[in-house]
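Engineer: There are structures below to look over.
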Structure I
Amino acid sequence: MIDKSFVKDPQAKLDYVWDWTVWLAGDKITGVSIIMPTGLTSNEYTYTDNTVTAWLEGGTAGNNYLVPCKITTNSGRIDERSILIICAEK
C-alpha cells in the first residue's frame, strides 16, 4: 500500500514521515524496519509511539523509489506501508 508520494531532488537530504496514528488507535510502535531501494540511502531513522521518520538522500532524476516501512507494535500487530519517492531536479 502506498501511503504518500513525494518529489525529491537528487541532491536533497530530507526527512520523510510515516504516520500510523489512526491505524494504531492507541497501540504503540515498538520496532521498525525500513528497506532502502537501490539508489537511495538512509543512515538514520527514528520512531515515536505512532510515527516513523527516515532521512533519505540520493536518487537519480527520472527514477521512482518505493520505500517500505514495516512496524511491530507492543500488542504484536505487524503492518507495512510504503512511500513513493519521485526523483526529479528542482
Structure II
Amino acid sequence: MRAPFIVTADRLIRDWAVRSPSELDLAALEPLLELRPQVVLIGAHGGIAPAPWRSQLHSRHVAVEFMDLGAACRTYNVLAQEGRAVAAGLFP
C-alpha cells in the first residue's frame, strides 16, 4: 500500500483524504477521531503535534503522537495487543 491509510484493530480505511503529513490539521484527523480511540498515532517522517491540537484532543480524552512510520507500526501493535483503543494514520 502506498497511499496514506487509517488502521484500527478491526478496521482498515484506505480512502483517507489526506495525501501527505503536511496536509494534516484537526479536520483531517476527524476520520480517526470518529473511531473513538484513546490514542492516535501518526506515522510519517518527522513532525510533532502542534500544541493547539494536543489541547483540543486532550479535551476529547485522546492522546496523539507523531513518530516515524516504523515506530508508529511497532507502537500500534503493542497498544492493540494490550487491548487499547488505538487508531493509526500511516503515511507509507
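Any read-out appearing in this document is the output of simple, stated calculations on the displayed coordinates, not a laboratory observation. Please read these numbers as outputs of a predicted model, since none were measured by experiment. Cβ atoms are built from the backbone, for glycine too; each structure is taken alone.
Engineer: Ranked on distance in nm of label points 7 Å out along Cα→Cβ at positions 46 and 62, which label among I, II comes first with the largest value?
Structural biologist: Values: I: 3.7; II: 2.5.
Of structures I, II, the maximum of distance in nm of label points 7 Å out along Cα→Cβ at positions 46 and 62 occurs in I.
Engineer: When helix-only ellipticity at 222 nm (-39500 (n - 2.57) for each DSSP H run of 4 or more, over all residues; to 500) is computed for each of I, II, which one produces -500? Walk me through the numbers before you get to the answer.
Structural biologist: Numbers: I: -500; II: -9500.
It traces back to I.
Engineer: Still on this structure: Can you tell which of I, II yields 32 when percent of Cα pairs over 17 Å apart, for residues 30-77 alone is derived from it? Don't skip to the end; give the middle numbers.
Structural biologist: Details: I: 38; II: 32.
Structure II accounts for this read-out.
Engineer: Consider the structures I, II: one of them gives 13.3, 42 for Rg and Dmax of the Cα atoms in Å as calculated from the coordinates. Say which. Could you put the intermediate results ahead of the total?
Structural biologist: Details: I: 13.3, 42; II: 11.8, 33.
Corresponding structure: I.
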